[in-house]
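Throughout, read-outs are computed from the coordinates displayed, never taken from laboratory work. Note that the structure is predicted; figures quoted are calculated from it, not measured. Cβ atoms are built from the backbone, for glycine too; each structure is taken alone.
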Structure P
Amino acid sequence: MLEIGTKAPNFELPDQNGTMHTLEEYRGKRVVLYFYPKDNTAGCTKQACGFSELYPQFIEKGAVVIGVSKDSVSSHKKFEEKYNLSFTLLSDTELSCIQAYDVWQEKNMYGKKTMGVVRTTYLIDEEGVIVKAFAKVKAVDNPDQMLAEL
């Protein structure tokens with residue numbers, strides 16, 4: 001996990017529509033950057049729907065929400081449409097951003113060790129500095145937790 005007070009690594013990734021995004025373009029806004037394992041899984045769906053439902057309140061507080069996983073652009077598009085998600089989902093199939101934010105780690109699933117995304121959320125300030133970091137977050141609680149942090 002990256003340290004609080006450090007500059008958040010920049011990224012350049014496509015969203016669910018294929019539009020490229022960088023962290024730099026969000027300067028002047030607070031960014032809730034959350035990493036999740038996989039589109040359309042139970043926990044990830046609850047987390048995404050929670051962020052989507054609360055998104056107007058994030059906007060009111062001068063923040064944007066960005067979700068990142070290693071799923072493809074087309075997978076993100078289907079996920080967005082199926083659940084009518086109202087925020088940006090970034091596709092990191094090469095794991096560049098996922099590794100830069102130190103969320104690609106060994107996980108233990110049913111006694112089997114595998115590499116994967118550890119559900120993690122960062123709050124980045126208007127200057128691009130990490131001000132809060134939460135590892136192994138509970139998917140269902142994370143949207144409310146992040147709104148309270150703002």
Structure Q
Amino acid sequence: MNKPQRLFIIKEIIQSQPVASQDELVALLKKRNFDVTQATLSRDLAELGVSRIHTNDGLRYSLNGQSEEKISPLVGREVLSVEHNEVMVVIRTLPGRASGVASFVDSLMNPLIIGTVAGDDTVFVTPASVKKISKIEKILKDLINERLT
């Protein structure tokens with residue numbers, strides 16, 4: 001195990017699942033054969049710029065330190081429509097707003113979504129499985145409507 005590998009795995013874990021404490025992160029690292037002390041982990045988290053943020057589900061680690069609640073109220077106002085075809089979900093936004101909406105969708109770290117591609121006023125959402133297209137569309141519509149209330 002070397003430090004760059006360890007830092008990569010820490011980032012991967014934090015981006016792929018909610019992690020609330022260093023003890024939890026130490027246990028997750030141990031499952032991946034990385035045995036670290038709390039002191040080493042603290043230094044690694046500081047180097048990566050990881051911080052703990054408040055979410056609807058409690059505290060969790062975040063790489064960018066942005067709380068979803070800081071930007072989410074704006075998202076609903078920027079989205080014009082959410083539609084899907086057989087392979088992709090398409091979000092139409094106000095002009096110039098697609099990048100922010102795509103970033104918000106990515107920050108959800110929903111396992112049903114692989115990622116997004118943003119243009120000026122359109123976001124393509126790539127599903128992990130085309131079988132879940134309708135579910136992803138519903139999740140996004142519900143989220144958008146929640147942000148409008």
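If Cα extents along the principal axes in Å, for residues 8-47 alone computes to 23, 20, 18, which of P, Q did it come from?
Details: P: 33, 22, 15; Q: 23, 20, 18.
The structure behind it is Q.
Match the computed value -8500 of helix-only ellipticity at 222 nm (-39500 (n - 2.57) for each DSSP H run of 4 or more, over all residues; to 500) to one of the structures P, Q, and report its label.
On the way: P: -8500; Q: -15000.
So the calculation was done on P.
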Notebook entry, point to check: Where is FRET efficiency 1/(1 + (r/R0)^6) of positions 40 and 96 (r between Cβ atoms, R0 = 35 Å, to 0.05) largest, in which of P, Q?
Noted result: P
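Given 15, 30, 28, 18, 9 as the derived value for P(r) over Cα pairs in 10 Å bins from 0, in percent, for residues 32-103 alone, which of the supplied structures P, Q does it correspond to? All intermediate terms of the calculation are to be shown ahead of the outcome.
Details: P: 21, 54, 25, 0; Q: 15, 30, 28, 18, 9.
Only one of P, Q returns 15, 30, 28, 18, 9 for P(r) over Cα pairs in 10 Å bins from 0, in percent, for residues 32-103 alone, namely Q.
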Notebook entry, point to check: A value of 34 was derived for relative contact order in percent (Cα under 8 Å, 6 or more apart); which structure in P, Q was it taken from?
Noted result: P
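For which of the structures P, Q does the calculation of FRET efficiency 1/(1 + (r/R0)^6) of positions 16 and 80 (r between Cβ atoms, R0 = 35 Å, to 0.05) return 0.70?
On the way: P: 1.00; Q: 0.70.
It was calculated from structure Q.
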Check: For which of P, Q does log10 I(q)/I(0) by the Debye sum over Cα atoms at q = 0.11, 0.16 Å⁻¹, calculated from the coordinates, equal -0.36, -0.81?
Finding: P
